[in-house]
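Student: What follows is a set of structures to go through.
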Structure I
Amino acid sequence: MTAARHVAIIMDGNGRWAKKRLLPRALGHQRGVEAVRRVVRGAREMGLEALTLYAFSTENWRRPEEEVSDLMSLMKRFILSDLEEFAEAGVRLKIIGDYKAFKPDVVELVEKAIARTAENSGTTLAVALNYGSQDEIARAATKAAAKGPITPETISAELDTADLPPLDLLIRTSGEVRLSNFLLWQCAYAEMLFTDVLWPDFTAEHLREALEAFATRERRYGGR
């Protein structure tokens with residue numbers, strides 16, 4: 001039995017959750033934020049060292065301006081309402097991706113949240129904001145090349161996730177079976193779990209079940 005240290009989740013299905021219920025798409029995103037709360041609390045209680053969530057990709061800028069604005073508003077409200085709870089629980093916030101591309105008020109809130117939790121030593125909550133894995137790998141390779149020979153090890157050392165444990169398990173909700181430019185390098189030997197559960201319906205119990213399933217898998221890393 002192997003315990004997972006680092007889990008990543010592609011949080012998919014907010015829009016479909018709302019559409020199934022004939023509700024506005026924005027309400028689906030609101031319910032998705034509630035799922036984030038549940039899962040972060042669960043990850044902390046289950047002793048995960050790191051939880052990485054795909055919150056906003058570099059491709060999400062192509063969505064309608066109103067939807068992008070709604071997502072930004074939700075993120076700000078989430079930070080303002082939940083930061084103290086997570087900070088007091090020992091959760092450390094980390095951002096991967098170029099969050100500085102957002103509006104100044106969002107950047108300021110994010111940086112305050114990072115600073116507020118910087119000394120915490122519990123679960124690291126890594127949030128992917130304006131993140132794309134191909135861009136991350138290109139940036140890491142450029143930095144590695146400036147320092148010397150390029151090897152898998154030197155590239156890994158320059159990734160946004162370099163200070164996190166190796167990725168053990170990637171979960172994607174909503175029934176889609178693809179990586180969508182998320183943690184491509186880190187997924188090299190990660191286990192994967194695809195579930196039909198839409199993200200707003202995902203609970204800490206779903207996470208627990210995923211961790212239990214992971215613990216039964218035999219990881220060979222290319223060997224027999």
Structure II
Amino acid sequence: MTGLVAIVPVRGGSKGLPGKNTRLLAGKPLYRHALDQGLALGARCILTTDIPDLLATDHGPGVTALARPAELARDDTPMDPVLDHAMRSFDGTATVVLLQATSPLRAPDDIRAAITLHAGGAFDLVMTVTETSSTILKYGMMRDGAFQPVAGADYCFMNRQALPPVYRPNGAVYVFDADWFRRNGRLATDRIGAVEMPAARAQDIDTEEDFRRAEATLGAGT
């Protein structure tokens with residue numbers, strides 16, 4: 001397989017909001033928003049899931065439902081082995097776009113911007129980010145009574161207004177080469193590019209309140 005592949009992970013278990021991935025959001029199941037975004041790119045979509053109903057459903061042309069083993073569908077399962085399993089289902093070079101179902105408000109331009117930046121070749125991985133509070137630069141970890149800053153020690157003593165902007169990964173879009181991931185075995189790398197997304201589109205659905213807010217946003221056409 002060559003070209004563009006969109007991987008959409010959809011797990012059945014959710015403690016914060018049971019059944020959220022298949023719950024209707026603005027008229028269609030939450031996971032379907034990610035699939036449709038992938039298909040709109042012209043990508044071949046791989047739906048990796050442990051939900052029997054989704055495995056038995058015909059999702060239409062361009063979508064393959066891949067049965068995910070139970071050991072890869074636990075609450076504490078990291079993304080790396082899920083991706084590894086999904087990419088064993090196809091051979092060849094491809095640009096992979098990871099679209100998590102819980103980020104339905106990302107825009108097509110967010111995805112395209114990440115793909116374009118990755119295509120430039122300067123980064124192994126490109127992900128979307130959102131600006132967050134700079135005060136995290138003042139934080140640190142405690143080890144044997146010693147305070148170890150997460151960034152430079154100077155930041156710990158700066159006024160909040162003097163701190164530089166800080167961005168957090170928002171989980172909406174990740175782009176990387178399949179061959180690179182197969183060699184690297186994980187998403188972590190020293191060469192990460194970033195595309196900024198506004199907070200309004202970076203919402204991750206974890207709770208009932210998140211779900212209702214996303215539905216209101218989609219209903220308003222924003």
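Only the coordinates and a few stated rules stand behind these numbers; no lab work does. Remember, predicted model here, so these are calculated numbers, not experimental data. Cβ atoms are built from the backbone, for glycine too; each structure is taken alone.
Student: For which of the structures I, II does the calculation of semi-axes √(5λ) of the Cα gyration tensor in Å return 26, 22, 18?
Tutor: I
Student: Hey, helix-only ellipticity at 222 nm (-39500 (n - 2.57) for each DSSP H run of 4 or more, over all residues; to 500) derived from one of I, II reads -7000; which structure? Could the numbers behind the result be given before it?
Tutor: On the way: I: -14000; II: -7000.
The structure behind it is II.
Student: With mean count of other Cβ atoms within 10 Å over residues 99-106 as the yardstick, tell me which of I, II scores highest. Please report the intermediate quantities before stating the final value.
Tutor: Working: I: 13.9; II: 23.6.
Ranking I, II on mean count of other Cβ atoms within 10 Å over residues 99-106, first place is II.
Student: Out of I, II, which one gives 24 for relative contact order in percent (Cα under 8 Å, 6 or more apart) as computed from the coordinates?
Tutor: Only one of I, II returns 24 for relative contact order in percent (Cα under 8 Å, 6 or more apart), namely II.
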